[in-house]
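Read-outs: derived from the displayed coordinates by stated rules, not from any lab. Quantities reported herein were computed from a predicted structural model and do not represent experimental measurements. Cβ atoms are built from the backbone, for glycine too; each structure is taken alone.
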Structure I
Amino acid sequence: MKNLFSNIKGDAFGGITAGIVALPLALAFGVSSGLGPEAGLYGAIFISFFAALFGGTATQISGPTAPMTAVSMVIIAGIVATNDGSVEKALPAILTVFLLAGLIQIGLGFIGVGKYIRYIPYPVVSGFMTAIGVIILLTQILPSLGYYPKEDEAFVNSFKPQAEEVILENILKEEAGEGILVLENFKETIERAKVISPNDIKKESETLAAKEASGTIGAIKVLPRALKNIKWVELILAIGTIFIIYGFKRITTVIPSTLVALVVMSGIAYGMAHWTQYNYIPISKIPGGIPIPRLEMFTGFSLGSITPYIFTALTLSLLGAIDSLLTSVVADNMTKTKHKPNKELIGQGIGNSIAAIFGGIPGAGATIRTVVNINAGGKTKLSGMIAGVMLLLIMLALSDVASLIPAAVLAGILITVGIGVMDYKGLKAIPYLPKDIKLGPLRLSSEVLIMLVVLVLSTFWDLIFAVGIGLVIASLMFMKKIGDLTAERSDVKSLKEESWDDEGEFPSNLKEEVFIKHLKGPLFFGSTSDFQALTEQIPKTAKTVILRLGRMQYMDQSGLYAMEDMLQDLKRNDVEVLFVGLLNQPRYMMERIDIIPDFIPNEHIFEDFKSCLQWIKFNVKDEY
């Protein structure tokens, strides 16, 4: 506690500054997610406070981030679609998934997963981050043009036939559930259909229109309509916001350019609406007062509603972990400190869990906000807690004013976020990376291929599966490279062709009877195919095989059974096998399935080649 208040002045200034920087982004991410600006604010308030309090990085400022919001947006859209397009109806399931993601993060921290996050391949992270940028850019084109599918009457009307089908299908499902559906008599169905009003059909049509235009593919589909229906004032507000964000940075970085753009462009929009007849499109109203827990996520809990999203929650939690720990590394470099990765995961999990209970979107450690905090003087956890309190006070005092912010201004802010989040370092390296794989007539870099696969699949299909596929491809390619390298270094040659230094004294008259195999590197599933060819390469004259295993540090289950198969083949051919320099891990594996001593007795295992040579001289006869 004493440590917590050791830098009150610096932490207060750092926390207040970071809170101000976080405000426009929290609102923008909330709107982008589909849950409204208040969801972004609630996420920023609770995650910032509790992740700082319980986390393992003293200067970290946490809250909604671009990657977490992009994944959340996909989750929200999917759950809303299965709940008749009603956000309110879908909200308990959505928040339950977010809560589950936070709890998983806490669990990951307790079991010590934090130290393994660094093993995620860079091409996967690079492709994912660039995809996040592309997704944000594509999905913000429509609001920056002032186009909202639900408000396009002609577009909505085109979905009326489909809406009527959906409504009828729902009636039939209700009747089936009540046990009154009779195929021979649709009297009840007709009576229920009469109650349906044109307004019900319109509402369902609007839901279908919004669903059709959702996501990156949806945005591309309706872009021609949007370009024909541009609201020029909205576009000017978005462009003005982008211009100020990039332009003001050239003047000074003391005041956050995002906040300047938000205030200036909102002021212009409000003044224009006041003095002219044009009414811009504002964000949805932000509720005032203290946030209250959304207890319906517990009272209306249904395991079936979240079961399809358990893997999604796991992926969201892992993404938050990566996002946070990368920011922790940046903070370490700036402050010359060392964060505690597992404690940081626990803190982030607690923050995300509490945010979900209050209706906030999930988040992670935010790099820009953390850098701003450090530069402004923040040194302890108090700075992150102050940032959360600062946002709460702003919401309580200015929720009515914040509700007047134009949606196009937040779209402009998000466009700059999308541009900034892309991994330009990875993109610039594409022409220079070695082309190490061949696909038909094309030679490609495996690193570039992984990055592009993740980028394309994330942008146009599914973020979560894209990362999983990217990890699988990266792992397979890595294993192939290691397998090829192991096979290349692991010589399958007789003593006559090549020998090691300590093999120089081997009796020349026994070189036909003895075959020596040098194993260099791990024997695992990526290298077993070359190892399995060993029995075919042993000369017919050889009755003894020496396996030099001093450089085989590791053996997995595939390697273990490949070894067993080879020893069985040699035993059938009456070939004696000797081990030299067997290391602990491979020996332990072979003892588990009794290769030692059933196939290789302990007296046939030698610590060095010299002692093995003594056995050869006494036990091998010169026959050729």
Structure II
Amino acid sequence: MSRAVPRFRRPLTVLAGAALLAPLALTGTPPAAAADRYSVTALEFTVRAGDRSCTVDADLYRPAGVDAGHPAPAVLATNGFGGSKSDGSTDVIGRAFAERGYVGLVYSGLGFGKSGCLITLDDPAIDGEAASALVDFLAGTRAADDGTEADFVTSDAPGDPVVGMIGGSYGGAIQLATASADRRVDALVPLITWNDLAYSLAPNATGAARGVSSGTPGVFKWQWTNGFYLMGEGQPLLVPGLDPSRFGTLGCLHFAPRACDTIRLLNSGRYPAAATQEMLTYARSVSPASYLSGVTAPTLLVQGQADSLFNLNEATATYRALKSQGTTTKMIWQAWGHSGGQAPGELDLSTGDLESSYVGRRILDWFGRYLRHDENTATGPEFAYYRDWESGYGTAASVPATSRTMYLSGDGSLVDSRTEVAPGSRRYTNRLLPTSHSESSLAGLIGLSDPAPYDTKGTYLGWTSAPLDEPVDVVGAPKATLKVVSPQTERVQNSGDAADKLVLFAKVYDVAPDGTRTLVNRLVAPVRVPDVTRPFTVELPAVVHRYEAGHRLQFVIAGSDTAYFGNRGVKPVTVVSAPRDTGVLELPVVR
């Protein structure tokens, strides 16, 4: 079954099958009288971005009646990966907010559309510096290249405009990058974006030292990553131009060289210590995980439940980091993300309507409070999550903690008490080619059918609960504590190449009374086990899911997955269970 993809994301995703698009997309034609309500002016800015000087292509949306005597707050936005200021997913932000009285400034990110420079993955020192130059324009302290000035933006102080940012994915991380270095940004709404690119592109669901960041390199998410790499390298051909700032070297046409080095290392399947540490350091240097300490602007995080690229754990890591340092932060888990999941009543701006969805209203309230400084505007609960089993959103004071514990019995059952654990051992063996399937990461984006998730007998282990007496609502990230035996791995795991460590994939199925298995949002937890001689804890991707009465939970560990690189060589795995020493599955259950 193919996954539902919001219709406003299809046109550009088809281009290369993997565009990281800003999710706000008003593809409908503006009302005929729109020209009377706002004007649109194309602008160019020559900016300094790292060691290069390049042009930024932008459009200014100015509401009618807004001038120096009647200023308005501004909204700044840029595109998702592979897009531009006019891709039908970015220009609409300018229109949507100009219709509501905000000054809009939307621009093509560095390396995309007609903007110059290389793709530097929202590096705060490069992409953030370019965005800060546009904040200067909104402040009235610099002009566009044609001399256009903005003296009609509300200010907090001379040189300090009232400005918020909004956008999704690649257009989401840029907000955090900009705000970390430019305290003039007053409010952020990052949608479906990352916390740590090292985790996003090669996740390791165990051994996190902080947030989602593990000291052991993860398991390469080859489909997503190579799709973006090909799209990025193809930009000079997709949008031809003579701007020399857009070109790198023959070996790395359009990305920053260290980005290409990272892709090559991941594709090599070999992770020697020095090169791997350099890769992790670089990936995190262009990730919010490394610079959130500088973000003080009130931030409304919106993340998608159907998202195998940037899962809910990434938003949770960002949320917790911002909260811990005192930054005003709230979080919403909506239905849709990079993997589809659009649901009736969810945020869908194809009609230009922000007011009809829960998330749209929360966004308007956020900007009303922090850009229009309306003290009477409530900004909603701390945490909200979409429930597909009943109308509306659930809310909580924080992300729920694990509250139900189940145990892995030696007979393959998943039980509620240690006293129910039967002693025994079970074994699986991976093969040289993948034998389990969670998703084809790009299939849903380009409208292709994706086979249902499967596991091949002998290459995985599963533990299945008894039928549930009542519904179980899981909201958050399940955790599993495991101990495995793998002599082949033990002999080579300290070779100095992390690729010699054991790889496995953990997941939880919903098993219906007729035996049909559902892998919620097709999410798995890739694990590169730091040391097979010791227990390890796996944090699975967070989900929002009701396991209905009569259904069963099945916890699975598998030796491979088609969407990821796997083990180097064949490495049999044995799991031993005893009442006092067995694996544990913990679920964040809400009642």
Comparing mean count of other Cβ atoms within 10 Å over residues 94-101 across I, II, which is largest?
I
Where does the value 15 come from, among I, II, when relative contact order in percent (Cα under 8 Å, 6 or more apart) is the thing being computed?
II
Origin of the value 0.98, where Rg/Rh (Cα atoms, Kirkwood Rh) was derived from one of I, II
II
Taking 0.70 as the value of FRET efficiency 1/(1 + (r/R0)^6) of positions 342 and 382 (r between Cβ atoms, R0 = 25 Å, to 0.05) derived from one of the structures shown (I, II), identify that structure.
I
I have -6000 for helix-only ellipticity at 222 nm (-39500 (n - 2.57) for each DSSP H run of 4 or more, over all residues; to 500), calculated from one of the structures I, II. Which structure is it?
II
